[in-house]
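Coordinate-derived values only; no laboratory data. It should be emphasised that the depicted structure is a prediction, and the values quoted were computed from it without experimental measurement. Cβ atoms are built from the backbone, for glycine too; each structure is taken alone.
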Structure I
Amino acid sequence: MKIRHSEEIVKILHSGTTFTGCEKFPPGVLPTKRQVLERLLHFRNFRTADAANDVANEIYDRWLWCNVYPLHRLTI
């Protein structure tokens, strides 16, 4: 897992919404769409399928812990 250590990436959309990378999801709750995007921005190559698979696996494990049962990891 490659993680950006030297600098924190910040993305600003045309609407003015600011997203900053985060190292992990907040404990004990299901992540929102914003938190998933911020977690994805923490990876060096956040546009690759490997980064998406790593975040999807984290979401899958979190959903199982919170008693939300997805059909398969590919559906995330």
Structure II
Amino acid sequence: MQREVGFIVGGWILAGAGTVFLVALVLLGAGWWEFSAYLGGSLMVGFGVFFIQVGRAEAADRRRELERMEQTPPPTG
């Protein structure tokens, strides 16, 4: 489960840092001539949300796989 937790925590950190960066740009009065800075902040938020979704989907898939393995009887031989 550490891989999934890493994706989720890393995604939250990245999305949060991007949000703080965008808010700082607005508060400091950076105009739209600084489009690349706004684009960078938006990409940080977007990638963060993507990583959160990947981590959650992977965790759900792992849970389903573990439940399936628990319900399947071990092979006899």
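Looking across I, II, the calculation of helix-only ellipticity at 222 nm (-39500 (n - 2.57) for each DSSP H run of 4 or more, over all residues; to 500) that yields -29500 traces back to II.
With relative contact order in percent (Cα under 8 Å, 6 or more apart) computed over the structures I, II, the top value is the one for II, the highest of the group. In this comparison of I, II, the computed figure 42, 9, 7 for semi-axes √(5λ) of the Cα gyration tensor in Å is attributed to II. If distance in nm of label points 7 Å out along Cα→Cβ at positions 46 and 62 is computed to be 1.4, which of I, II is the source? Computing distance in nm of label points 7 Å out along Cα→Cβ at positions 46 and 62 on every structure in I, II gives 1.4 only for I.
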